[in-house]
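In the part that follows, the structures are each spelled out as structure tokens.
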Structure 1
Amino acid sequence: MTTTAPLQAKNLTLEVAGRVLCRDLTVAFGGGENWVILGPNGSGKTTLLHALAGLRPADAGAVLLDARAIGRHPHRARARKIGVLFQEYETAFPAGVLETVLLGRHPHLSRWQWESADDRRLAEDALAVVELSGFAGRALATLSGGERRRVEIAALLVQDAPILLMDEPTNHLDLHHQVRMLEILSDRARRPGCLNIFVLHDINLATRFGSHGILLFGDGNCLHGRLSEILQVPALERLYRCQLREIADERRRYFLPA
């Protein structure tokens with residue numbers, strides 16, 4: 001029996017200001033997979049992620065969620081299936097850490113329902129997972145950039161959506177927390193029906209945590225497939241317009257500027 005991929009791009013074309021960033025992309029994002037989108041600045045990584053989340057329309061083709069056009073899913077139902085971590089989090093009002101994390105529970109509540117004690121417990125547990133125990137009562141404005149990023153990741157975790165789309169999740173994080181947060185997030189893909197799509201700039205974090213990838217060249221062309229197949233020096237040199245060299249040990253490959 002054939003299992004339909006939970007998220008699919010079908011002949012997807014995306015344009016910005018008359019420039020084609022992605023042309024005729026067809027990809028099935030399967031459960032258990034960690035996809036990484038790589039490309040230079042301005043190549044369309046965020047645009048593609050937003051299209052896959054249903055946050056911007058396709059210029060041609062379609063995005064399918066559970067084999068149905070993503071725009072046909074009601075917003076609340078879609079938010080129970082897809083969680084999005086934006087490149088930067090902005091709020092116009094003063095906010096506390098716990099209330100920010102609890103925003104992740106809103107897709108699971110009815111319109112006039114308040115968060116329960118169980119929701120608060122889930123939020124506090126998520127703060128512990130991202131190494132922010134004891135921060136629940138803090139104001140968001142008192143946190144460093146890296147601490148705020150981990151609050152945003154905690155909110156994503158309590159949303160408990162099977163599909164996570166993350167735009168540069170390592171923004172503002174020190175090396176320890178880059179690795180730790182990607183470990184936590186990538187491990188979620190092992191749960192039945194779960195998958196992750198990350199936008200990353202670090203090729204070596206991609207090789208460590210990704211299983212599949214999309215390379216966006218910024219001219220409409222893209223390359224996608226298993227990272228072990230598409231991450232090759234000629235393709236990466238074309239992507240980033242600089243010379244690279246590859247080294248390897250018994251665990252994985254590494255790419256460095258030549």
Structure 2
Amino acid sequence: MLIIFCGIPSIGKTLVARRLAIELEKSGYPTVVLGSDDIRRLVPAHMEMFNPEREEFIRETTLHMVDYFLSAGKTVISDDTNYYNAMRHDLIRIAEKNKTDYAIVYIHAPLELALEWNRERGEPIPSEVINRIHDRFDVPGKKYKWDQPIVSIDRSKESVEDSVKIILQKLQEGKPQKSGKPQVLYKAGKSEEIDRLTRRIAGKILEEKGDKMLARRISALRRGFVREAAEKNLTLEQAEKEFLKKVKSVINGENF
């Protein structure tokens with residue numbers, strides 16, 4: 001599943017994203033939080049001095065990482081401003097490519113409060129950047145049906161903990177469209193279900209065998225199999241049979 005956060009800078013999106021990831025993990029959904037700032041930190045010079053020419057590279061790398069983790073069966077939270085609907089559409093296309101659900105979460109707060117919180121943090125983000133993003137922000141769902149958020153969180157009224165509770169509740173409920181069908185349901189996509197199934201099978205076998213070399217081989221097999229099974233659109237029953245067959249081949253020393 002892909003959860004797309006959007007909102008202006010300095011309103012606590014990252015705090016909410018990280019806490020949400022922990023709660024999802026507790027519920028059995030391995031979750032990765034990804035944002036363009038994570039990529040920028042890999043380029044120290046860019047953190048010291050903003051270079052607009054590198055922004056396209058950073059954006060493309062971030063999207064590539066989202067694609068990678070979704071294809072591996074993980075739940076991904078896009079922790080970015082995602083202030084243009086085109087940015088959100090790029091992410092949705094990746095979710096569709098990986099045949100997984102997506103949900104847009106709109107986190108907002110008054111501009112004055114964002115600037116105040118930014119000052120309290122020593123102004124890590126230039127005020128003009130916050131103002132510019134605020135002025136250019138495409139409110140989700142205002143123009144396109146596919147851009148409709150499942151929930152809108154006002155951070156001037158909701159704490160981090162309450163924000164997470166609200167998001168989880170909305171993910172579980174889904175949000176009805178005019179047709180009465182749910183837009184997004186809080187359920188595992190096919191890759192996520194296969195990921196958990198193969199993880200459980202591998203864990204049980206490795207517990208019985210206790211062989212570190214075998215563990216590495218089965219782990220490598222499992223990672224590739226999750227992607228392969230999703231591409232083949234296998235049912236859970238088919239995936240279980242095929243994975244067990246491949247694991248037995250590894251145990252017997254055969255190539256896979």
Structure 3
Amino acid sequence: MIIGAHIPRETTIVKTMESIKKNGGNALQLFVGNPRSSHINDHDKYISESHLIKKYCKINDFSLVVHSPYVINLAKPFLNGRKVIEIEDTIIVHDLITSHYIGAKGYVLHVGKSTKSSIEDSLNTMKTNIRSIIGEIIKRNIKTKLLLETPAGQGTELLTDINDFINFYYSFTEEERTIFKICIDTCHIWNLGYELNEISKVFKNKDDIVCIHLNNSVNIKSSHLDRHECLFDGKIPPNDLREFAKFFDKSIIILETPSKEYKKEIEFLK
């Protein structure tokens with residue numbers, strides 16, 4: 001099982017991975033910039049550390065996942081033929097280059113939110129932006145996969161019906177889907193109104209699921225809120241979370257729970 005957590009950064013990424021390993025894990029999710037800013041990060045510091053990061057991952061069979069900044073909205077409307085999202089596109093591509101340098105397996109993006117446009121137009125915009133990013137990945141020979149995360153249905157998030165999410169994903173070509181994959185968040189799925197065992201049956205190909213954000217939920221099912229809880233303390237039965245992780249045993253399992261003792265959560269899942 002590939003399992004780890006998104007935890008506060010130590011002085012270096014290698015030290016952060018060592019902390020995960022001490023707690024029984026072999027995977028880390030991280031931001032490579034400010035998660036709440038559109039400022040483009042300086043990836044030179046990551047490049048300088050990249051050989052040590054990749055060496056550690058190879059020796060310890062360790063996996064990395066990068067999460068995009070929260071400020072990105074893939075469905076932000078175009079204006080006069082130009083992308084309003086142009087700066088976000090730049091952030092994403094810059095982050096993907098950094099992710100590639102450090103050997104990250106995936107780069108997680110949230111679905112877009114509709115603003116002034118209709119849902120149909122917002123979905124078309126999101127699809128155009130994702131295709132643009134895929135094009136940049138191909139052009140730059142980036143090895144990190146682009147991962148679309150299942151939403152919680154909060155606010156004006158798109159694709160809040162899991163069948164719509166799946167249909168949107170499979171509307172991309174087979175070639176595009178070698179680069180473009182999925183991240184399932186269990187808290188989000190629950191808050192959309194689904195039992196976890198329902199979700200394990202609806203995806204056509206388990207290989208499309210590169211990452212699982214394994215989180216419990218503060219809220220009851222169908223709340224449409226994104227509030228994570230520790231595996232043992234939320235509304236989702238902990239055994240359901242464990243069975244879900246076992247079903248997707250080839251995916252990278254990342255805990256995004258508020259627990260300070262995630263070692264116990266990792267032991268429980270193993």
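What follows draws every value from the coordinates through simple rules; no lab data is involved. Because the structure is a prediction, the values reported are computed rather than measured. Cβ atoms are built from the backbone, for glycine too; each structure is taken alone.
Details
- Structure with the greatest value (metric distance in nm of label points 7 Å out along Cα→Cβ at positions 24 and 112, set 1, 2, 3): 1
- Structure from which -18000 was derived, helix-only ellipticity at 222 nm (-39500 (n - 2.57) for each DSSP H run of 4 or more, over all residues; to 500), options 1, 2, 3: 2
- Taking distance in nm of label points 7 Å out along Cα→Cβ at positions 32 and 136 as the criterion, the top structure among 1, 2, 3 is 1, with the largest value.
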